[in-house]
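Each value in this text was obtained by applying a stated rule to the coordinates, not by laboratory testing. Everything numeric in this text was worked out from a predicted model, so none of it was measured. Cβ atoms are built from the backbone, for glycine too; each structure is taken alone.
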Structure I
């Protein structure tokens with residue numbers, strides 16, 4: 001079955017392009033265009049009163065969609081921001097520590113890696129990282145997490161560079177408490193790429209993700225699950241953190257009782273409109289994460305099986321099929337990765353690069369013909 005009709009606008013906008021970076025910038029389905037139009041129409045129709053609709057209907061709908069995807073006990077634990085970086089900064093501001101001791105891996109995405117390195121440089125935090133390429137990474141990370149020496153533990157659910165899934169999130173969660181340590185999981189490459197069930201962990205971990213990748217909603221729709229009782233008065237917040245009580249006397253700093261205590265200030269809500277429209281489309285089509293993976297996993301398997309017959313065959317596949325579940329991309333490590341990306345780009349095939357790792361990501365808008373075309377071009381590399 002082909003799902004290309006759901007992406008007719010994006011595919012028609014560049015008909016000669018083969019977009020194999022769905023894990024990076026996922027092509028937008030047609031439903032997202034409808035969501036964008038709805039956002040504009042509400043702004044025109046409601047003007048000053050649009051925020052009543054955004055906060056009273058659009059925001060709660062998006063919360064419900066995410067709670068359902070993650071199997072959370074309550075939608076109220078979800079707060080939104082334009083990007084996960086904003087939410088990360090707010091978490092640190094809520095610790096109440098003068099110089100929190102942070103544990104992380106050395107394979108985190110730029111939003112954490114850059115900020116944590118700068119904080120460490122300035123003395124705002126102390127930072128310890130565990131190398132992800134060591135064979136005993138899980139054991140080494142858990143050993144340090146159990147040491148009791150850290151105020152905050154940060155780790156990706158799926159590593160953005162390798163696509164490997166972290167299988168010990170539940171063990172980290174068991175260490176967390178409101179007094180510390182706090183466990184923060186970057187779920188961006190897990191959300192809607194693998195089935196995620198946080199029902200038993202929701203009271204102990206923070207979980208960050210967004211709509212830019214597998215949720216297919218574009219930028220501006222990032223979110224955080226904030227466990228109740230963890231950081232009730234963040235320092236870095238905006239006026240939406242007290243949206244329910246804007247009549248407080250001057251000088252009083254109010255906070256919502258739920259995850260909105262981590263909210264920021266005025267934002268562009270169109271990302272939430274797009275997110276909701278895409279979620280409605282997926283529900284209407286019966287496209288659960290499991291069903292989407294039932295379409296995409298065989299394509300990834302076909303691609304992985306044919307790599308040895310192409311110029312990409314000399315690469316080391318960092319996330320082979322034996323590693324299940326996995327993100328919806330293959331991570332190919334080679335000193336030739338940059339040259340390969342350039343050659344594929346010359347053939348109008350879009351991939352992406354992280355250091356010496358070429359990443360090829362698939363989505364609903366791919367089929368076997370796309371795999372064949374990629375492999376035909378790669379055979380000439």
Structure II
């Protein structure tokens with residue numbers, strides 16, 4: 001290879017390296033048209049905890065921050081803990097902020113970062129909502145007791161209407177931006193420290209929509225990983241709430257007792273397994289996660305079946321031959337059954353199953369004691385039950 005060729009390849013390598021590094025750099029420049037502070041700070045949001053990573057002196061009414069990131073990151077830029085804005089930076093962005101007054105959140109524009117502009121939209125709308133609610137609180141608290149049943153009722157309705165309007169605005173934003181990390185901001189905004197904007201139980205569906213979408217786009221993001229874990233926890237709680245509600249309707253402890261057909265056409269019930277710990281699982285052959293978990297369950301079953309564990313696995317396959325063929329080919333050792341009507345699965349609906357695989361752990365008396373334990377968490381629970 002000639003010297004010129006070597007120099008050419010070296011140049012290419014250096015250029016690629018510099019380009020990759022620049023792709024990670026973020027520059028944030030800000031300016032004040034009104035009275036400028038002496039300095040501003042830059043905080044990074046680490047799963048709810050804000051960490052100051054830099055401060056900058058304001059010179060000639062301007063400041064600059066430089067940082068490097070691999071994934072979208074949330075930051076706060078402010079003067080103090082009460083006067084700040086939030087931005088959502090993507091690798092390689094050059095963000096420009098222009099502040100025209102105080103409070104900062106209501107008096108600025110942003111260019112060079114479409115995601116940060118979405119965050120600005122969210123925060124300004126919430127600021128206006130909080131301001132309206134604070135005004136109503138002041139009026140309500142000043143009412144004489146004689147007016148509480150008249151004027152007070154009107155104010156309470158107005159308060160509720162404002163809260164509901166904010167909720168609907170956030171939902172519209174989420175459905176329009178579910179592929180944006182800004183949607184996470186919309187999911188977790190609060191009216192105050194004790195109340196989220198999305199406060200109704202059915203709002204869990206929006207967390208799941210965003211979690212599934214961003215999980216494909218940014219699987220390594222700490223914010224997305226935390227969101228997925230939160231969705232899992234909320235779903236678990238929903239399962240238990242559903243079970244408790246059904247139990248209250250019946251007036252007795254709820255007993256889930258599927259009695260379904262196995263691959264040999266015989267009906268097997270969970271009730272017949274009383275006296276053993278039973279892991280009830282829902283799955284389908286089309287679910288790659290289910291297939292993967294079955295390999296783990298085989299090891300678990302071999303380890304604990306002789307000690308008192310049984311697995312009762314309900315298939316949601318719509319093609320009975322596909323299900324039966326898989327069970328026989330894979331030589332599934334546990335009880336494998338299928339819903340009587342896979343298109344309208346009674347037990348999956350009763351237990352509010354929304355993802356596959358899902359599972360519920362029954363004690364020896366037939367009561368559900370855990371739900372959706374997978375991998376290491378399920379292994380630990382088995383150790384607790386059988387190796388104590």
Structure III
């Protein structure tokens with residue numbers, strides 16, 4: 001080799017994602033082991049698609065896992081933190097989501113190994129050849145069992161680990177002929193579970209779970225994943241069953257509470273229809289954006305108040321809380337949320353009102369902590385509104401001939 005100077009171009013510094021704990025995702029997908037570098041049931045942390053190569057995972061030996069990781073990073077960009085775990089094709093989504101699975105509680109293990117960092121999970125399942133789904137309420141019957149298990153899993157993570165999250169499931173087995181029979185998700189109460197219908201492959205039995213996870217990871221907590229201003233999804237094609245979303249009955253699917261794909265006249269590309277979770281329309285936490293917003297506030301308040309556990313609490317002669325302590329605690333919570341959310345534009349505070357921080361905290365001083373050892377705190381954060389329906393009245397201007 002001739003003497004020379006070699007300069008390599010570093011790639012990924014510009015346009016890369018700034019790591020954010022708000023966007024940490026977990027993916028559980030059908031897979032096969034690869035020697036001792038990728039073991040089913042083990043957790044692995046990725047920051048880019050190329051990290052799969054070091055595990056020996058590629059599109060040939062693990063098509064399901066690779067597809068969803070690739071689509072995740074297509075949307076989220078390099079740098080996004082993604083925890084993955086493989087499961088055999090004998091483990092259905094309901095088995096994977098089951099925190100009490102006697103064999104391997106896959107999702108529960110992933111949450112624990114990630115030490116509570118996960119903000120949302122996706123489950124992608126590719127059954128063995130010859131699998132025949134039992135269609136119930138328009139989808140593979142296992143979807144409904146998985147939704148129940150996923151809600152219980154997310155509630156467990158919230159109440160036991162103080163690490164709230166939500167789960168995205170594939171609406172497996174969808175067919176246009178069954179739209180009428182499709183279960184109405186607004187009759188359920190799974191406000192930590194979203195169900196996606198639609199994929200990047202035609203006539204797919206699954207759904208583009210990695211794609212929706214990537215868009216969630218690319219958005220701040222208050223952002224609607226269907227926001228048009230953020231641009232089209234980074235895919236060439238989207239399908240609902242065997243149809244392009246432009247000709248599919250997207251409205252019927254949306255009205256029953258599912259996340260799916262859509263198009264807009266005059267704009268190229270595909271967008272998500274909405275960010276619904278499987279619960280009643282009146283549920284405050286039906287939207288993924290509001291779910292993420294309140295979950296972030298939950299984590300902030302938990303960590304702020306954790307510092308006061310078993311601390312000495314001064315009391316008045318009447319046995320109540322000292323007002324100065326009450327104000328101090330209220331200020332601690334407000335300051336933490338303002339610094340970590342309001343200042344980041346994640347709460348719907350009024351920009352014209354200097355006193356509106358987007359958060360309110362109240363502690364009733366008339367609590368007898370000496371006898372109960374308990375202090376009740378009331379905290380509220382203000383979400384954004386979302387312009388889902390814009391009505392414009394358009395007409396002609398009449399010209400007065402005398403003017």
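So the values come out like this:
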read-out: Label whose coordinates, when helix-only ellipticity at 222 nm (-39500 (n - 2.57) for each DSSP H run of 4 or more, over all residues; to 500) is calculated, return -14500 (choices I, II, III); value: II
read-out: Winner on distance in nm of label points 7 Å out along Cα→Cβ at positions 71 and 119 once structures I, II, III are ranked, highest first; value: I
read-out: Read-out semi-axes √(5λ) of the Cα gyration tensor in Å, computed value 35, 28, 17, structure in I, II, III; value: I
read-out: Which entry (I, II, III) yields the derived value 3.6 for distance in nm of label points 7 Å out along Cα→Cβ at positions 79 and 207; value: II
